[in-house]
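Asks: Input: structures, listed below.
Here, each number is a calculation from the coordinates, and none is a lab measurement. Since the structure is predicted, the reported quantities are computational estimates derived from the model, not experimental observations. Cβ atoms are built from the backbone, for glycine too; each structure is taken alone.
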Structure I
Amino acid sequence: MISARELYFSYTGAAPYVLNRINFDIDNGEYVSVVGDNGSGKTTLMRLALGLLKPVSGVIEKSAKTTGYVPQRSGRADAGFPLTVYEMLNSYRKLLKLKDKRAIEDALGLVGMGGFENTLTRSLSGGQSQKILIARALIGEPELMILDEPSTGIDAGSQEDIYRILKELNREKGITVVSVEHNLAAAVSNSTEIYHLADGHGHICTPQQYAEEYLGG
C-alpha cells in the first residue's frame with residue numbers, strides 16, 4: 001500500500017536530513033501507527049506519502065487508488081464559517097466529482113453522526129468535529145486512510161470513539177490505516193504494526209515489541 005526505499009529528506013535539500021535512509025512496506029489491510037518524539041519526522045513522512053513533499057533522494061510510493069486524509073485538527077471543523085455539516089461534506093463530494101449524494105449519508109453513518117446534517121460545524125464539540133473530518137475522508141471510499149494525531153485536543157470518551165471507529169474501518173471495511181500518533185497506549189492497543197522514528201531513522205515492530213522495548217511492557 002505504501003513503500004519507501006532509501007528515502008532521504010530535508011527541507012533545505014541537503015544534510016542534515018530530517019529523514020535518513022528510510023525503508024519500509026505497509027501492506028494492504030494493516031493498521032500502522034507512526035510514533036516518535038516531537039521533531040522526529042512523523043508528519044513529514046506522511047506528507048511525503050501523500051505527495052505533498054518530494055524526497056531529496058530515494059522513493060516513496062503509494063499504490064492505493066483512493067486515499068482519505070485527516071489532518072491534525074486545529075479547533076473545530078471549519079469553525080469560522082457558518083456551514084452546516086451537510087454543506088461541508090457536500091463541497092468535498094463535489095470536489096471529488098461524485099454524483100451520488102448518498103455518499104454523505106453513508107460516511108456519516110460510519111462515524112455515528114447520522115442526523116447531524118443540518119448542524120452548524122461551529123457548534124460541534126471537539127470529538128464530533130473530528131468524526132466529521134473522518135467522515136469527509138470517507139466520502140471517496142478510500143482504500144487507504146492517513147491521519148495526523150487523530151485524538152489531539154479531544155476528551156477521553158471521544159478518543160475512545162475515534163479509535164473504535166478507526167479499528168472498525170480497518171477490521172470490518174478493510175481500509176488500510178496509517179496514523180501519526182502521540183497517544184502511545186492507543187497505538188499499542190489498536191495497531192497491527194508500529195513504525196518508530198528516532199533521529200531521522202525508523203524501524204517497524206509489533207505493538208508487543210514496542211510496548212516491551214519503549215513502554216516497559
Structure II
Amino acid sequence: MTERETPSVDGLVIGILGGTGDQGRGLARRFALAGHQVIIGSRSSERAAAAAQEIGHGVQGLANADAARSAGVIIAAVPWEGHGDLLSALAGELVGKIVVDCVNPLGFDQRGAYALSASEGGPAEGSAAQQAAALLPGSRVVAAFHHVSAVLLLDPEVDTIDLDVLVLGDDREATDLVQALAARIPGVRGIYAGRLRNCGQIEALTANLVSINRRYKAHAGLRVTDI
C-alpha cells in the first residue's frame with residue numbers, strides 16, 4: 001500500500017462472539033446497517049438466533065464455533081469472566097483470522113468501576129488483548145472498540161456517533177483493516193494507537209469513562225486532536 005492506503009472492507013463477513021450482549025448487539029446492528037453480513041455467536045444457537053431476529057437487518061445467529069468458522073473477521077465481545085475459556089476453545093476455528101478484542105477487564109464495587117489487576121482476577125498477561133494473543137497464536141489479534149457506548153450503538157435515533165476508536169496491534173495490515181472497519185460506523189474514525197503491549201491502559205481507561213458517564217449522565221467517548 002502507498003502512504004498507508006485505506007484497505008477495502010467491502011463484502012467482509014463479520015462474526016461477533018458474545019453477540020447477544022449489549023455491546024455485541026450494538027456493533028452487529030451498526031455493521032449490518034453499513035452493508036456487512038454479520039453473524040452473532042453465543043453459547044446457545046437458539047439465543048443467538050433470537051438476538052439476531054431482534055436486531056434485524058439480515059443479521060444471522062449461530063453457536064460461537066459456527067460463527068467463528070463462518071466469518072472473515074471476528075470480534076470478541078464476551079464478558080471478561082468467560083474470555084479466556086471461550087478463546088481457548090475456539091483457537092482452531094480462529095487460525096488465520098483477524099480477531100478483534102474489545103473486552104475490558106473491570107470490577108465494580110460501591111465506589112464504582114475499576115480496572116482489575118492480575119491479583120484481582122484480571123489478565124496475567126497485562127491486558128485482555130494480550131491474553132487473546134497468547135491463546136490464539138495462529139490468529140492476528142487486534143484490540144479496538146473498547147470505548148464505544150452500547151447505548152448509542154443500539155439507539156435507532158442516533159445516526160452518527162462522535163467517536164474515535166483506538167486500534168492497537170502488532171500486525172500493521174490487520175490494524176489498517178480494523179481502522180477501516182471502524183470508519184464504517186458514521187461519525188467514527190479508527191486511530192492507530194500502538195502495539196498490543198499498550199492495551200492495558202486502553203482497557204483500564206474504560207473505568208474512567210464509566211465514572212464520567214455516571215457523573216454527567218452521558219455516553220462519553222474519546223476524540224484524538226490534531227490528526
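Asks: With distance in nm of label points 7 Å out along Cα→Cβ at positions 26 and 90 computed per structure, which member of I, II shows the largest figure?
Replies: I
Asks: Right, another one. Of the structures labelled I, II, one was used to calculate semi-axes √(5λ) of the Cα gyration tensor in Å, for residues 18-113 alone, giving 31, 17, 14. Name it. Could the numbers behind the result be given before it?
Replies: Values: I: 31, 17, 14; II: 21, 17, 12.
Going through each structure in turn, the value belongs to I.
Asks: Something else now. Between I, II, which one scores greatest on distance in nm of label points 7 Å out along Cα→Cβ at positions 34 and 178? Don't skip to the answer; put the middle values down first.
Replies: Working: I: 0.6; II: 1.3.
Greatest value across I, II: structure II.
Asks: I have 1, 7, 15, 20, 21, 18, 12, 4, 1, 0, 0 for P(r) over Cα pairs in 5 Å bins from 0, in percent, calculated from one of the structures I, II. Which structure is it? Show your work: numbers first, answer last.
Replies: Numbers: I: 1, 7, 15, 18, 19, 15, 12, 7, 4, 1, 0; II: 1, 7, 15, 20, 21, 18, 12, 4, 1, 0, 0.
The structure behind it is II.
Asks: Okay, moving on. Consider the structures I, II: one of them gives 0.65 for FRET efficiency 1/(1 + (r/R0)^6) of positions 50 and 186 (r between Cβ atoms, R0 = 30 Å, to 0.05) as calculated from the coordinates. Say which.
Replies: II
Asks: Still on this model: Between I, II, which one scores greatest on relative contact order in percent (Cα under 8 Å, 6 or more apart)? Write down the numbers at each step before the final one.
Replies: Values: I: 29; II: 18.
Comparing I, II, the top value of relative contact order in percent (Cα under 8 Å, 6 or more apart) belongs to I.
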